[in-house]
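Some structures to go through are shown next.
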Structure 1
Amino acid sequence: MKCISIWRRVASLLYDTVLIIALVIIMYMPLLSFDIEGNTVLKITAQIYVYLIIQYFFVWFWVNGNGTLGMKSWKVKILDTSGNKITYKKAIIRFNVSLIYFLIVGFLIFIYYKYSETNYFLLALSSIVTLVPLIRKDRRFLHDIISKTILIKI
């Protein structure tokens, strides 16, 4: 199996980001009739709703189509490490680990830029964590390793 490059992974993610933004805007419209800013319960419910929309998008496409629309555009397919279609369990694990992974990296970069004169360690740490796939032969990120999935070129 031929592993994909980091650039192909990023390009397919950018395609999917455009689709997700459009999907979230359309699915969020019914909530605009409520006063979400004034009600904490509605605000939390709306955030969970958006999270579930995004998770459903990725999980459904990964399991039922072996890849999202962005992945298909860039000829990328997702499989488990034994070469089979992934299960819902693996897809949910992969989505949640990748979400946590990118939130942590984003937080480290944010802290670095906010306090850049003292926290070179944070920039180095976020760089190392982000660049790990460049030194791995199979080019897998942490969420691929934990969920036992692999992205291959079709």
Structure 2
Amino acid sequence: MPKVLKVLKVEIQIKINKTIMKYFKAIFIITLLILTINTYSQNKSKRLILGRTYAEKKLKEVLKKKEQYNLIDNKKEIIKDSVTAVNIAETILFNFFDKETIIDERPYEIYHIDKHWIIIGTLPKGYKGGTFLIIIDATNCRVLKIIHGK
């Protein structure tokens, strides 16, 4: 076989190999994406859903019974640190007051007294006005008081 034909044959084979590799890469990437999506997507059809009726039944049971098993016994604290207390307080405060107003009152005064968190906003020295005050029961997350001065 003449040299020119051999070189031409090799060049054609190289182009074919490159084309095959491009298709292989594309197929590989598409397959990987499909597997990833299927693996990480939440599919409710594969989960047991108890439904609203079940939730309503449980709520009625809890509201009716005086004594019942519950992890929250109103004796042990479930809000154990100031970071959690502030996260809970801010979530609630942002629903009552302008978020920026509350954030502007940082840093907060934070006190843990007799199983209660008392969190108070602060103002820069020389400013006049009021700040928020929120008191949260550390044993059950019950909000005892929310106010904001003027």
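Please treat every number below as a calculation from the coordinates, not as lab data. In this text, all values refer to a predicted model and were calculated from it rather than measured experimentally. Cβ atoms are built from the backbone, for glycine too; each structure is taken alone.
Below, the figures for the structure above:
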read-out: Parent structure of the calculated result 11.6, given that Kirkwood radius over Cα pairs in Å, for residues 48-103 alone is the read-out and 1, 2 the choices; value: 1
read-out: At a computed 60 (percent of Cα pairs over 28 Å apart), which of 1, 2; value: 2
read-out: Which of 1, 2 yields 33 [relative contact order in percent (Cα under 8 Å, 6 or more apart), calculated]; value: 1
read-out: helix-only ellipticity at 222 nm (-39500 (n - 2.57) for each DSSP H run of 4 or more, over all residues; to 500) from the coordinates reads -22500; which among 1, 2; value: 1
read-out: Winner on distance in nm of label points 7 Å out along Cα→Cβ at positions 112 and 136 once structures 1, 2 are ranked, highest first; value: 1
